[in-house]
Structure I
Amino acid sequence: MEKQTIDFDADPVASTEYDARARKALPGYEEMHTMALSFLKLHLPETANLLIVGAGTGMELVKLGKSNSQWQLLGVDPSNNMLAIAQQKITQNDLSNRVKLFQGYTHDLPKTPLYDAATCILVMHFLPDDGSKLALLQSIAQRLKSSAAFVLVDMFGEKGSGEFEKTAAIIKIFWEDMGMSSEQINEILERINTMVYPIAESRTIELLQQAGFGNITRFYTGLWIGGWLATII
């Protein structure tokens, strides 16, 4: 079973300022979502059902929903605060007839219907590699059709390694140049130290394969954030 290791509802800043902070903190944040969308457009028919794991404040749902007028989307997230913001965006963009929300976890969803594609962006690194990461990926795979497309974006690297520490030093300067305050930087680094569980890319690929995914390709790198494309095999 997937384990919740961070409670976004306990920190209102995490939900109300999430979008703005993500754009500053993650190199190529907007472009990464655009590249993921390009992959989905390539693999999906005109009419398709998409599962968005970790829907958050709805930015991804709106971007995908507006890109194709015949796509149906279900956004899943445990955070009530974030889903409230997502619902506002869905309503403002007239997407309520095609974009639905579910508060909870992927394993709480029924096994049917099966989806044509799924995304899991900036979610898995909140779960430790004690079976929780694999359980998340398996719960997604079990709800996808054969040959369905999958987008995974996650922090990667091994804490304590020289390479990870070098990347951390670079990202700290990047955040300073993006105008983030010392307080904000220290807060994020503290969260990474205590609430985030990155793993090596080789381990990410291994877990994807164990969950039933193949044709795995890395399409995005933003320092210590990586994006992988895959399909159900």
Structure II
Amino acid sequence: MKIGILICDHVQSQLQHEFADYQDMFINTIIKANSDLKNLKLSFYDVEKGQYPTNINECDAYMSTGSKYSVYENHEWITQLLEFINALYIAKKPFVGICFGHQLIAQALGGLVEKSDKGWGIGVTTSKVIKKQPWMKPHLNSVNLVVSHQDQVIKLPKDTEVLMGNQFCPYYMIQIDKHILGIQGHPEFSRNYSKALMLSRKDRIPKQVLDKGVESLNNIPDDLIIMQWLLCFLKRTVVDR
């Protein structure tokens, strides 16, 4: 299976010496989560710079990174990316959107994303599995995962299933049709990177929220299990097409 990963942002330059870039985070997490590396190939497309596959069938499936941008911002590259997500949906091409990508799904397919009045979601949060799926192996009733966002999906596209949620973020994981999946959390983020990212934004994040976010990093994330889920979702969907 060939997965095309859409790069929607880059790690802050002052943090790259310690944490590398998002491409590296995806490679490392996928390697740790996936034992069948012989049958898995990754290709990367910097969509912020207008890089896309020459043909939608260049890859069997696609994933996206997060981004500091908002899906409703008026940038030409975001408009082009929303059109690409819609094309994936129409072509029934498997796609997993992470954080910004999760919100892209909603924005592209008839939902709505806004800056939440609940404020920053940071650190490790817990979400309940509302609807179990066969690709969720090993099974968990709830999931711990690093998050980093202010925007949230507030209106779902038509025929969306909510698979996971919590009080702060009710639409934490969504599925549309059999081939589109979005998750608000970051399986590719380490707790150390989460802390560094939070501290880099301490001028914008209220101190009480920041302190709580840092404290939450004592909880162990289910990052590798979630990446296993996402890869299993893509594999199943590719086979079923």
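Structure notes:
- At a computed -10000 (helix-only ellipticity at 222 nm (-39500 (n - 2.57) for each DSSP H run of 4 or more, over all residues; to 500)), which of I, II: II
- Per distance in nm of label points 7 Å out along Cα→Cβ at positions 194 and 210, the highest-valued of structures I, II: I
Taken together, the values in this text are just the output of simple stated rules run on the coordinates, not laboratory data. These numbers come from a predicted model, not from an experiment. Cβ atoms are built from the backbone, for glycine too; each structure is taken alone.
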